[in-house]
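Asker: Listed below are the structures to be examined.
Read-outs: derived from the displayed coordinates by stated rules, not from any lab. As the structure is a computational prediction, the values presented were derived from the model and not from experiment. Cβ atoms are built from the backbone, for glycine too; each structure is taken alone.
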Structure I
């Protein structure tokens, strides 16, 4: 989507404000659940959308899913709440804020497994602290992608934040948000959690500029990674387009929610949660019979 057209679409949404509190609550709930599910799923978390919603709303763990997967969902919610507080209080974007956000994302997840299954090793995640070992990866095209060396991380993070301060008044918010996401991913400053952190940083910048978050869907994972590979080759346009499309989707969802009767808005989530609740109860009943 053209950024000028996206700006006009946002302005039409702004004219619907103030959004009634009960509608805004539904929008926040839907965005929080979808954002958490999709961002974690992109990184390999196997909780489904319905399971994520069930855990976050009911506070009950899902059978067959690891504690780390539940922690990732819980921590991501806390990180979103942190972002909202940062935006509300207009805190500036700083290195300390980024570290605090990473610490929230990784709370309780002190170790990660790296390497091939037959020779994987356990390494510390160091929540809120920069990496001390290289974390290069194999890209979709089979090439090894080298991120910033640990010793250069503080310098590169300072450079990224200077770029933000220099460009924030002249770049379109969506373009700047995409650039900052890409910049953080290029540095990969932490041992783990960099992708989720980059998407949170991107949305913090959008929210600071009164845009709704871009929820990059798991179904677009390959397109997302291909756009980042193209950015590695010097073409960021595809990634900006992808982010703009997801912002557009959020804006249209918000507008539709405002215009729908309140009962119709809530029905989808409630029905899915009820189905999952019934399914889990049946599974537990079957297990008791087998015992």
Structure II
């Protein structure tokens, strides 16, 4: 079947298009996406240098506008004016679907507010691809990029650990080892899939039991998507006894929470997060 990508007779709406681009292999783009990009008056790109590689392959010569997290607010008025004037504008990210952990949400929200039509052009998704290949529950929660600040990590992972579904994170390869201790603490008894460089030459899928997961001696390279499985079994652990609680109350003003967690944890099978939460409770009461 021959698909005519240059059909000038086919009308397309003059609005904002969210065009999904390949997450690696440049062949993973739809005919429709190529057609929309060719007929766009402007293409908003997260990084024009990255987008030019894809656009050049498909002989797309539409005008490009740099649109990243540092200038998307500045671009907003200009882009809305283009759309108000009946121009066709497409938004792409470096890879995958724009607006999902990438620039785009601000523009979409403004278009919705102004009743400007927004049309998605489906395509590659690192999240969906990772969940599909994981073999874990098809019910999943996508968090986005793994948090960096410890306070947010502790708060969010505590909440996420109660979900009985697959959980998906984007994690920078350089920061994966920093995330592993937190993953081991909050997702005990689960399995984990680490997807690296999906659809690229060095594509790799690493599968582990979370409890057996170790730090990587060599830093992994490339784009990484992590999927943690649903709860697979109940963790048999002790609960804080009244004696433990009394000891914590005695130590709370003398030792740090971390020191108390380590002391109590070394002598029992109590989960660290339970000790930690009780310490916080006592501190707040004081």
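Asker: A value of 16 was computed for relative contact order in percent (Cα under 8 Å, 6 or more apart); which of I, II is the source structure?
Answerer: II
Asker: Also, I was wondering about something else. Here helix-only ellipticity at 222 nm (-39500 (n - 2.57) for each DSSP H run of 4 or more, over all residues; to 500) has been calculated and equals -21500, so which of I, II was it run on?
Answerer: Only structure I yields this read-out.
Asker: Out of I, II, which structure matches 1.27 when Cα Rg over 2.2 N^0.38 Å is calculated?
Answerer: II
Asker: Which one of I, II has distance in nm of label points 7 Å out along Cα→Cβ at positions 226 and 258, as calculated from the coordinates, equal to 3.4? Spell out each step's value before the answer.
Answerer: Values: I: 3.4; II: 1.9.
The correct label is I.
Asker: For distance in nm of label points 7 Å out along Cα→Cβ at positions 18 and 250, the calculated result is 2.2, so let me know which of I, II that is.
Answerer: I
Asker: Continuing with this model, one more query. Once FRET efficiency 1/(1 + (r/R0)^6) of positions 74 and 202 (r between Cβ atoms, R0 = 30 Å, to 0.05) is calculated for every structure in I, II, which label goes with the largest value?
Answerer: Top value of FRET efficiency 1/(1 + (r/R0)^6) of positions 74 and 202 (r between Cβ atoms, R0 = 30 Å, to 0.05) goes to structure I.
Asker: Right, next: Here Cα extents along the principal axes in Å, for residues 42-209 alone was calculated and came to 56, 36, 28; which of the structures I, II was it taken from?
Answerer: Working: I: 49, 38, 28; II: 56, 36, 28.
It was calculated from structure II.
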